[in-house]
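Only the coordinates and a few stated rules stand behind these numbers; no lab work does. Predicted model, so just to flag it, every value in this text is computed and none were measured. Cβ atoms are built from the backbone, for glycine too; each structure is taken alone.
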Structure 1
Amino acid sequence: MKYTIGIDYGTESGRVILVNIENGDIVATSVTPYPHGVITGYLKNKALGKETALQVPQDYLDVLTKSIPEVIKNINPVDVIGIGLDFTSCTILPVNEELKPLCTIKKYETNPHAYVKLWKHHEAEDEAKQLNNNMQHEKWLSRYGGRISSEWMLPKIMEIANDDPALFDEIDLFLEAGDWVVSILTGSLTRNSCSAGYKGTWHKETGYLPNETLQKIHPKLENIYETKLAGAVKSTGTLAGNLTKEMSEQLGLNEGTPVAVGIIDAHAALPGVGVSEPGTLVMVMGTSTCHLLLSDKEVLVPGISGVVEDGILPGYYAYEAGQAAVGDLFAHFVKKYNTDFETLANEAKTLKPGESGLIALDWHNGCRTPYVDSALSGVLIGEKLSTKTYEIYRAILEATAFGTRVIIELFESNGIPITQVVATGGIPKKNTLLMQIYADILQKEITVVENDQAPALGAAILGAVAANAYATFPDAIEKMATKQSITYKPNKQNEQTYTQLFNIYQNLSKYFVHDTTIMHDLHNLKGENSQ
């Protein structure tokens with residue numbers, strides 16, 4: 001019996017699974033929470049910006065040294081034939097020429113720019129606006145829906161260049177955290193095509209942005225792809241290298257074990273749930289939702305997060321869109337009202353669509369698709385003194401479903417058909433009310449994959465292909481992907497009311513984006529008064 005290891009790095013913890021390559025059975029699982037969690041508010045008693053989200057890179061190595069020995073304790077390490085890894089993105093860290101994170105060097109340990117900037121670090125919003133304003137007529141920007149997010153590589157690098165140019169000059173490399181871990185495992189620098197394409201402006205045919213374009217964006221970016229972003233880009237799922245002797249001793253694995261090129265966490269879910277061809281929209285639902293879709297053609301769709309050739313599976317263009325607040329919005333609501341999900345769900349189930357008289361916008365962490373603007377905020381319309389907590393909860397569930405419908409209609413209106421919707425992650429498996437609401441609002445059947453470890457399984461599949469256990473991705477996916485699922489069918493009786501509510505949702509969205517500056521004015525006032 002042979003196995004691969006799938007490593008899934010999320011926002012709060014890392015998950016490691018041991019997978020039987022013959023049938024995809026998950027033999028063992030271990031989760032290691034990050035000891036330092038997400039650093040906000042203060043760093044070593046130093047106040048941070050309100051939109052700052054940092055992490056400590058040693059936490060990622062702890063996942064390897066704690067969880068890998070745990071999952072392989074009952075097998076012979078020689079039977080582990082490959083390792084695959086996914087990572088939440090865009091999560092970047094600055095390192096020196098030895099790949100040592102700057103935050104681990106004493107003179108930088110109180111400097112927030114020396115730490116990992118997590119994907120939801122939004123302090124680079126001004127830099128993103130500057131980039132977008134300077135580049136609005138550039139053709140390459142159309143591949144990313146016409147706007148770059150503050151969550152992405154270049155704005156975060158520009159933030160450091162603006163705030164601390166001396167530190168910027170001392171940084172040898174900026175790395176995606178997933179690429180850093182793979183490089184530590186193999187002893188050689190590798191950048192993955194998924195992160196480079198979606199978050200780093202890389203294109204398979206044209207490569208990175210030309211230097212004259214970079215100079216227009218920011219003078220500090222001159223030659224950055226030959227210097228601080230140097231390193232060959234390799235296709236996701238190919239061989240990055242082999243496990244070093246040092247790391248093999250720490251992990252209890254054989255030296256030379258093949259390690260696959262990394263992938264973004266949500267994107268790894270697509271092979272994990274069994275998708276290997278166009279037409280299926282995969283919703284990876286966690287703290288945020290990532291919407292992924294394969295196609296045999298490249299279309300420049302406004303407002304999406306990107307289209308990358310071979311971005312997930314070779315031979316296809318892969319599209320990404322997303323919603324910035326889903327699971328963390330629900331969790332925030334439960335904490336705010338000091339209640340629990342089960343109570344809310346039981347009460348919210350009694351409501352008919354539209355009965356509460358409420359509608360919400362789900363922009364509590366900004367809007368990713370289609371407006372790509374982290375300064376946008378949540379809205380609740382229709383609340384009265386008689387409004388119940390569970391009525392607001394249902395309106396928030398519906399709002400996230402309306403946000404997904406916007407994304408589906410965006411793709412379909414641009415000639416990219418969606419014949420099937422698949423949902424994965426812990427939320428769809430647990431929240432049956434939510435998934436029925438999605439089916440009713442989308443008026444499409446939704447298949448919920450029973451396995452909530454799809455990204456880790458997808459990473460393990462990449463590890464199997466990189467180790468040549470399978471000749472092609474379709475072969476590996478057919479054997480190893482999750483097969484258990486349940487299906488939610490749309491209730492036609494709710495279609496008309498939800499269409500009315502969706503039209504209201506769209507009108508509200510257009511008003512706050514195009515007809516007023518209220519949200520940006522409030523965001524700016526908040527920033528001014530927090531200094």
Structure 2
Amino acid sequence: MDRDRSGTSDPAPRGSLSPKQEDKLNEWEPSPEAEYALDALTHFKSVIGPEGNLISNWDGLDDDSQSWYCAGLLRELFDDGYRELEERLDSQPRVAAAVGLSSKDPPHYSTLSRQIGKLDENTLEQAARWANNAALHQFLPRGNSPDALSEAPSKPRSYYEIVDEEWSVGMDEKMRQATRIVGEYLALTTPHLRSDRDRTAPNFKHPIESFIRLLAHIALEDWHLESGADILRWQSDDDVDVPTASTVRKYARKQEVEELEEKFLKASCALLEREELLPPGPVHLAYDVTKVRWYGAEHEWTSGGRKEANTTDFWHYAVLSATGPDRNYVLGATPMKKRTEIAQALRRLLRRVHTHADFDIGRIYFDSEMYREDIVTTCREIGANFLIQAKDTGDPGRLLEEARGGEPAKSSNIEFAGLTSPNKRVNGFAYPIHPGEVGSDNREESHTAWITDHDVDARDLRGLAYQYRNRWQVETAIRQLKHDFQGRCASDNRGVRTMYLGAAQLFFNYWVALNHELPYHLGQPATFRLNGQETLHAVRGADVESARRGDNTII
């Protein structure tokens with residue numbers, strides 16, 4: 001029997017293994033066959049049945065009905081015929097007791113055939129896959145404890161090492177697990193996005209997660225809101241809520257831009273409170289601005305720039321990102337009326353991160369476009385240290401000249417134009433560009449200069465220069481926000497545009513979090529990657545209410 005009809009590439013237990021694999025697995029098996037069956041039955045009876053949705057109303061079934069399900073599971077686990085199942089129950093009293101039947105007088109094989117035959121075969125096959133994987137965690141090396149297992153665990157990584165089989169996971173299994181976890185992400189974040197409306201009111205219709213699902217849908221399909229809402233409604237079941245485009249716009253327009261901005265920032269900070277999603281130690285930040293082409297009528301919030309794709313008008317956005325070697329999250333994104341508001345937007349975002357984030361903030365990275373007095377002043381007002389790439393003029397230019405001999409150069413007393421006494425000076429240093437740094441092959445200079453409030457005499461300048469490379473992550477995040485995680489937006493309303501970018505911010509953060517967390521649910525593959533489209537599929541299919549109840553199923 002092929003137990004893997006779901007599409008996952010996990011091999012079926014035992015019976016489908018080659019003799020060589022069977023022998024290798026038996027060498028590691030510390031408990032007999034009966035212990036394996038007991039572990040599988042325990043997971044089925046304590047988790048799959050009562051806590052999942054695979055079997056409807058499990059707790060409402062009488063003892064006999066639950067016993068037939070357990071017997072059917074046992075048959076699937078060992079690929080038994082009904083005569084063999086009767087013999088197993090007769091010879092293994094503890095297993096028979098766990099099933100809910102008597103080993104002294106087990107049911108005749110014809111009775112087993114009749115009762116199990118009434119049950120849904122696909123349900124039993126699915127339950128057997130999950131129960132088998134849970135049992136493997138109990139008697140193979142490095143398996144998780146029963147309390148750490150979900151309803152539908154994957155096999156432990158050690159299973160593949162023991163049977164000398166390359167780890168892999170099928171698309172169905174990957175997306176099922178991703179959708180389940182995204183449901184938990186939504187349950188964490190959507191409460192911070194709700195309006196002030198009473199959810200128990202008779203005319204309350206659209207929960208905030210329905211808005212997020214629709215915005216994920218138009219990002220996935222690259223559609224405008226009207227067509228996206230119509231098609232999602234047509235594709236969905238009758239009980240799946242899909243708001244109209246006008247309802248989504250009304251939600252965005254009735255809120256202040258800064259209110260929406262703060263809601264999405266709070267939602268992102270709530271996500272990062274989930275265990276293990278943040279890198280250890282202080283979280284370093286990066287700040288940058290970006291522009292989005294505008295083809296509409298003249299608008300007070302758009303401003304000119306270099307001609308690009310038949311337009312010279314752009315919306316400008318400020319983006320604050322948490323950076324790390326392997327985890328990069330967007331904490332805040334907001335439209336700016338003028339580029340002169342760069343420092344004002346930074347001040348607002350930083351204060352909100354200080355208010356809502358449950359982690360220690362390290363330094364903030366800026367590129368040379370932020371080599372400005374108001375940026376330095378803002379960082380000092382907030383109490384945040386900074387590392388700003390300097391222009392190749394003045395004292396930083398002098399440091400670059402001194403460093404051309406191959407050694408770093410530093411100064412703890414650089415006068416920075418625009419800063420007022422007593423804080424008119426900053427520290428600076430120049431250091432060789434690391435090989436492999438973005439753009440390093442095309443630059444004339446062999447060194448880069450920075451200004452900072454760090455003590456350049458006491459700090460490891462090589463480490464600071466190396467870690468600055470993480471600043472590039474904010475630019476990568478910005479590209480993905482605009483091109484991968486946001487639907488088409490032609491609105492000239494600031495609130496609507498803020499909501500689009502805020503949703504893209506959440507989707508990007510879900511994607512980063514999934515790529516860090518999901519491998520542990522899939523057996524910790526060495527090379528695993530979920531792409532943006534798969535993440536948006538997971539958002540569109542997640543069942544938030546089930547996640548809040550702990551069911552974590554897929555609609």
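For structures 1, 2, which has the highest computed value of mean projected area of the Cα convex hull in nm²?
By mean projected area of the Cα convex hull in nm², the leading structure of 1, 2 is 2.
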Where is FRET efficiency 1/(1 + (r/R0)^6) of positions 142 and 382 (r between Cβ atoms, R0 = 41 Å, to 0.05) largest, in which of 1, 2?
-> 1
Which structure, out of 1, 2, was helix-only ellipticity at 222 nm (-39500 (n - 2.57) for each DSSP H run of 4 or more, over all residues; to 500) derived from, given a value of -10500?
-> 1
For which of the structures 1, 2 does the calculation of Kirkwood radius over Cα pairs in Å, for residues 206-461 alone return 20.4?
-> 1
Out of 1, 2, which one gives 14.4 for mean count of other Cβ atoms within 10 Å over residues 350-357 as computed from the coordinates?
-> 1
